[in-house]
Structure I
Amino acid sequence: MRPSGTIAGVSVRFLLAVLAAAAVTALGSAAPASAARPTPQVVPGSALTGDAAFLGPVHRVPANGIQIGYRRFGRGPDLLLITGDTAPMSLWMPYMLAPLAERFRVTIFDNRGVGYTTDDPSVRLSVPLMARDTAALIEALGLRRPTVVGWSMGGEIALTMGALRIGRIGRIVTSGGDAGSRHTIPPPPGLIKALADPQNVQAALDIMFPGTPAGQAAQARFIQAYLATEQETVSQQTLDRQAAAEQAFLRSDRVWKRLERIRVPTLITNGALDPAVPAANARRLARRIPGARLSVYEGAAHGMMFQDAERFAAEVARFAGR
């Protein structure tokens, strides 16, 4: 009779340990990385009602030294939306998100210092830093090479991720973004400062929607949805930090010089009537990024994804093979 707890003289405990080690080896590095991911925490009372109820509650997860607040909803491959300068994730209107959620599992989040996301004021805020924040969020949530859609400064963050090889992303879509440097036509003088003024709502509306009948109808739709959706707060300190980060990005040629290093499929979109980021910038980006596609929306301005929400969602879906 064999001694209890052994198989042919081999300890059962030892055998189980060997099998467990073999399983970890077979899974590769993904297994320990998955086990090490932090557990997101639900923010109590953050669930929305009405047309925005499908967005679900806000979760927070530690990433890159801060706590990032985000919402996830929808079904399908991963899609990550990056907001623009001064904008919280609550600015993504439900009517724009709903058609995307039909085709993707969508993640929206607040940039550093905005809304539900914390900040470290001792660290200089920059677009590359926010790109690293975004990459850390992708890693923390285990997103699988998501399609990254960036609006305005969010487009700059997405391009920075691609050009500087920050994070694992599958595709890039920009709307009203640029790459800085002397090759970029800058926004009108004083615009960035005006957008950092929380009392100057009209400055944002003026660049988002043109004064045409279609533009004014789109603005009315946006305002109605905005008022119906609980909006997050942005401190003056964060507004000032983001404005400084944007100014520094526009002066730098670091990302522009490396646009040719982008190896993921890239779609550059822009409003033909955008006064803040002229469509000429989008054309320059498309020429410089290998294989990039260009789509200019006639009759639309900086808020083209809100003015033509259904068209934009369909174009993103086609680009991502959905």
Structure II
Amino acid sequence: MIATTPADILRFVLARYEEGLETVLVTLTAIEGSSPRAIGAQMAVAQDGRYAGSFSGGCIEAAVVTEAIGTLSGGRAKLVRFGAGSPYLDIRLPCGGGIDLLFSPRPDPHAIAHALSRHGRREMAVLRLADDGVHSAAAGEGLPTGWHAGGFHLCLAPGLRIVAMGQGEELRALARLGAAFGADVSIMSPDERALADLDAAGFHTIRLATRTILPPVVTDRWTAILSLFHDRDWEEELLPRALHLPAFYVGAIGSRRTQSLRRDALRDAGVSEALRRKLRTSVGLIPATRDPATLALSALSEIVQEYHRIGEAVADGACERGRTAACAGPMQGEELTGPG
């Protein structure tokens, strides 16, 4: 894992609770100017000074820890500005912006556990952070991350799942990069050498025994499917079947000529236009990659970019359809029960 994930921060809260230590959940609720973190980013701080997560990469974390520990004595949620417009004149963000942080002392471990349980079942989880504590909230489509009726609703999307099929170094590189990012990676391949290598590294691997049968694989709306075959013979039957699976991303590597031939082959095979539109016409953010590592990084970057875009669309749908006063948070110093 490259860095702490949102679920790791919630697990930190539960782990400290099991140790008998109180914690404070700190949530980024508003940004003025620019910020290295997005709204909804979190830290968790234990009463002994340990913490998980960050907001600035080191610029304000010490101040956040101090403020969080002090919040434990009051027992109620507190909204604090850091950076531009903050009463802490000696604390500045390098980007010159300002952020509002909501300090929620003693979050309910049952609410945290419920959110993690939904996350583990690959369902959207929602926490409501209010003046009277942290609570579970109903997870419905279009519920935005933001302020609603005096509380801040935080959406926790299921983790990224990647199903990759192919051969050779590109397949191994994508698997390793995806796992390092924190994705749940499944590998399908006829390449015995690649399977043995990845299986030994702990990956979930499936042997492709035939070009015509796609083995059972679990996918959902948070899954990306990528074909890394250079031999298009392996795709002719497998790719149409992959297009029928639930997934936010289906791609296959290849040049423009290869992509054109692939689309023609799908049409000739009777694949509907709606399914053909699911297939990416190009893969990756870096054009014309020449080595396996760069190709894998390029593809993973695009997948992660799309994963976050889909997550934001699901969680923030209500505000995208029409922002109202309920989507705005309280002004600095206001009670949490009266958002402006």
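No value in this document is a laboratory result; all are computed from the given coordinates. Values in this document were obtained by computation on a predicted structure and should not be read as measured data. Cβ atoms are built from the backbone, for glycine too; each structure is taken alone.
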Upon calculation of mean count of other Cβ atoms within 10 Å over residues 164-171 from the atomic coordinates, which of the structures I, II produces 22.4?
II
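By the measure percent of Cα pairs over 27 Å apart, tell me the structure among I, II with the highest figure. Could the numbers behind the result be given before it?
Values: I: 44; II: 52.
Looking at the calculated values, the largest one is II.
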